[in-house]
1. Given -8000 as the derived value for helix-only ellipticity at 222 nm (-39500 (n - 2.57) for each DSSP H run of 4 or more, over all residues; to 500), which of the supplied structures 1, 2 does it correspond to?
2. Quick check: 2.0 is what I get for distance in nm of label points 7 Å out along Cα→Cβ at positions 35 and 67, calculated from one of 1, 2. Which structure matches?
3. Given structures 1, 2, which gives the highest value for relative contact order in percent (Cα under 8 Å, 6 or more apart)?
4. Where does the value -0.26, -0.73, -0.93 come from, among 1, 2, when log10 I(q)/I(0) by the Debye sum over Cα atoms at q = 0.09, 0.15, 0.17 Å⁻¹ is the thing being computed?
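Every number here is computed from the coordinates shown, using simple stated rules; none is lab data. Nothing here was measured: the structure is a model prediction, and the numbers come from that model. Cβ atoms are built from the backbone, for glycine too; each structure is taken alone.
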Structure 1
Amino acid sequence: MKDAMKVVPAAEPVQTGVQKVKPVAKALAEALADTYRLVFKTHAYHWNVEGPLFYPIHKLTEAQYENLFAATDEIAERIRALGQLAPARLSEVIEASVIKDAEKLPSTQAMVEDLASDHEKVAKRLHDAISLADEHEDPVTADMLTARSAFHEQAAWMLRATAK
């Protein structure tokens with residue numbers, strides 16, 4: 001009975017025409033890791049922003065972390081739809097992400113610039129994942145990641161414009 005409750009990836013490949021789900025699921029797990037790390041970093045900066053642009057940056061980061069948090073569920077559910085397991089340990093998320101913590105809490109200007117740079121890194125990584133999804137005949141993942149990349153590109157632009 002104990003083995004019946006064990007969580008494992010699907011034994012049989014999904015039958016939707018996606019070729020080689022494992023590399024696509026890995027790219028999605030990396031996108032999920034980046035998204036989770038960026039949720040936390042954006043939220044931390046949101047809590048700690050100060051200065052004359054406090055209110056607009058506070059509201060902008062709030063809208064961004066809410067979008068990011070909702071995206072984590074969408075990305076994880078896509079991994080599961082491909083018959084694979086979503087990351088289940090924070091250590092996996094930290095290791096798989098291109099997002100890094102600041103050594104110390106930066107100035108408001110530096111916070112905004114740091115987040116803009118992070119969004120650009122994630123958008124670039126998503127572009128690579130979109131190509132991979134297309135290569136493996138997975139238009140659903142490609143479409144989802146294209147929409148996520150558009151969010152990150154817009155977020156980077158808004159943050160860069162705010163930082164000027």
Structure 2
Amino acid sequence: MSGIFVGIGYDVHRFTANRPLILGGIHMEFHMGLEGHSDADVLSHALADALLGAGGQPDIGHFFPNTDPSIQGINSLEILRRVGVILQSAGLSVHNADCTIIAEMPKISPYLTAMKEALGKAICVDPMRVGIKATTNEGMGFVGRGEGIAALAVVSLTQQ
């Protein structure tokens with residue numbers, strides 16, 4: 001194996017009351033959180049799927065099934081760290097990641113730098129190699145109606 005390996009990930013979670021909102025490993029001030037078995041960090045989940053896909057592995061649900069009570073409420077940065085171990089054992093390392101958060105609310109831009117740092121640390125790459133953008137869905141669909149948040153991620157891996 002040699003060369004560059006590319007993967008794409010997508011995830012979505014609906015809003016729910018009485019949970020903190022965690023995106024990119026960062027706690028955001030907002031009146032709702034995201035529903036899920038873990039901390040429901042949609043950005044970290046999309047990134048994990050992209051990493052696993054680039055490494056030729058099954059998706060995040062294979063390694064972290066929502067039926068496993070031992071990972072109930074797991075911090076998604078820990079999921080990313082564990083994915084990193086899987087990739088390292090396959091002789092792969094992260095070259096870069098590019099992510100997009102799709103949400104009507106809350107305002108994402110104040111948190112972007114902290115997210116880049118948290119994700120970079122979790123996947124063992126300089127935060128300058130982690131791109132994160134935020135956009136809206138222009139009022140269309142479930143995201144546009146403010147029912148949840150979606151995220152996309154693209155990564156490239158290289159052989160160690």
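1. 2
2. 2
3. Values: 1: 30; 2: 34.
The structure with the largest value is 2.
4. That value comes from structure 2.
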